[in-house]
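Trainee: Before anything else, here is the set of structures, which you'll find just below.
Readers should treat all values here as calculations from the given coordinates under stated rules, not as data from a laboratory. On a predicted model such as this, the values are computed, not experimentally measured, just so you know.
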Structure 1
Amino acid sequence: MHMDRIEMREKLKERLSERRFEHSLGVEYTATAMAMCHGVDLEKAAIAGLLHDCGKNLPAAEKIAKCEKYGLPISAYERKNPELLHAKLGAAIAKDKFKIKDREILSAITWHTTGCPNMSDLDKIIYIADFIEPNRKMLPEMEAIRKEAFTDLDVCLTHILSNILEYLKRKGETIDEISEQTYAFYVGRQLKYDV
């Protein structure tokens, strides 16, 4: 059995910077509200939201070393961009240090940065809540995205992915192929529904 959320918060507070901890509380809150709206288990949403960044506040070399320790695969893209490792590393830390055994919670933590094709509703909620929580600065289209979060998860997810991919292309940065696959999957899915 995992520890209760009060205990998790105390332990998480020791692992994260003050700003990152506030963000985690914001994601916990937003994910729980979205779970109420979409009929998803509230406790799972709250835990996944709270712990989604538990692998974040580590230097790049330590992220790589810890991934190797946990036996997590590291792609060439992730080696060049170790910041992306915090999601899968976070799932391993949630399991090891916070005693989370629930596969849905661990999956939501794993995919909260890149997404993946065919996500569960909980996966989508954590991905979206991470982007829209109240502490996030107002980005272009944020108001519309926040409304979509409570009306249609797939539309919201696609909107966020579209903005992120467009932003990365504009900056000339390499894009993680899983994010591109996720976007293609959900755009394709919407096209099927629109026909």
Structure 2
Amino acid sequence: MKLLEERIQRDGIVKEGNVLKVDSFLNHQMDITLFNEMGKEFKRIFTDCTINKILTIEASGIGIAAVVAQYFNAPVVFAKKSQSINLDGSVYSTKIDSFTHKRTYDVIVSKKYLSANDHILVIDDFLANGCAVNGLVELIESSGATLEGVGIVIEKGFQDGGKSLRERGVRVESLAIVDGMDAATGQITFR
């Protein structure tokens, strides 16, 4: 998606350790006009799929998932990274290693919100090593729901997450695939 790539070039900051900081428009401050364009693009890409739920993980995926959901006329379910007193009943759970936060989270979704009747589109802001998406896929498999595809805003194509998911037969569609980043020069290249 050219519009997104241009925005990453203009406002993205490359940091040591393969970190791409896009918090000025994607995952801290959100550019809703850009999000709407991304939502339209995900709808175009996945128009051949029957989707009745959008699944993401808290917190950075929620904003884009909510915008995407309106194009599919579907609710958003987000996997929580901690148990809450508000979460009653049975849950599906898994563990996810976070690249960004360098820790492991117990991730849960209430069984009330995922079922074998659901056709799920996973939406997330980043795909690097694939830990978050793999965890969400595990939750979907546990529920018996059908995974229709995975929509990613920014994929780090030089890391193995996207490749390993695609090799497993998961349909992964990324709006921007970063092939390389140089923290010294700030240079970002796209596939």
Structure 3
Amino acid sequence: MIGRLRGDIIDKRPPWLLLDVNGVGYELEAPMSTFYDLPAVGATVTLVTHLAVREDAHTLYGFLREADRALFRDLLKVTGVGARMALAILSGMDARRFAQCVEQEDHTALMRLPGIGKKTAERLVIEMRDRVGALAAGLPATSAVPASRAPAEAAPLSDAIAALIALGYRPLDANRMARAADDGTKTSEEIIRAALRGVA
């Protein structure tokens, strides 16, 4: 089991990340809550990880905070919630907001996340109810986007659209959300954040 990696960021294309650890490149998927706080390409970062093993793939997920990984793992225990949906939940709202939705039985807010219908929202509330006390008390809210940025990507809008699709949004919805959030000056991560805020 790979539980932690420390290395240099080689590439960032949300939700994918390439990390060079002593000459070995690790491909990881990460929620936007992690991407918002990552340093620039070339910088060194430490991530806690979760390795998901299936018959057809071994997928490594990376998180800056142990609390995010703990929530991710708790979500995987919910009936009908897989890694893709857990990643989308962590990308669409921070842990405090998720805890509030569960405590307040706010099915409507949960249903705004991609792939979550009424039945799944109800299951999240029921099955996560006993676990959100720790989330509400101990987890930090997603922090602000760092001031220091990597150079602007060549196509931040198209990268943002691709990331939203990877998070589970339909292509037409991803296109509409990203374009509505883009003002021509944002990086792909800033477009994604603004787009996700628009549905939260």
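Trainee: Of structures 1, 2, 3, which gives -21500 when helix-only ellipticity at 222 nm (-39500 (n - 2.57) for each DSSP H run of 4 or more, over all residues; to 500) is computed from the coordinates?
Mentor: Checking each candidate, the match is 1.
Trainee: The value 19, 11, 9 for semi-axes √(5λ) of the Cα gyration tensor in Å, for residues 56-111 alone was derived from one model only; which of 1, 2, 3 is it? Write down the numbers at each step before the final one.
Mentor: Numbers: 1: 19, 11, 9; 2: 21, 17, 8; 3: 20, 13, 9.
Here the read-out was taken from 1.
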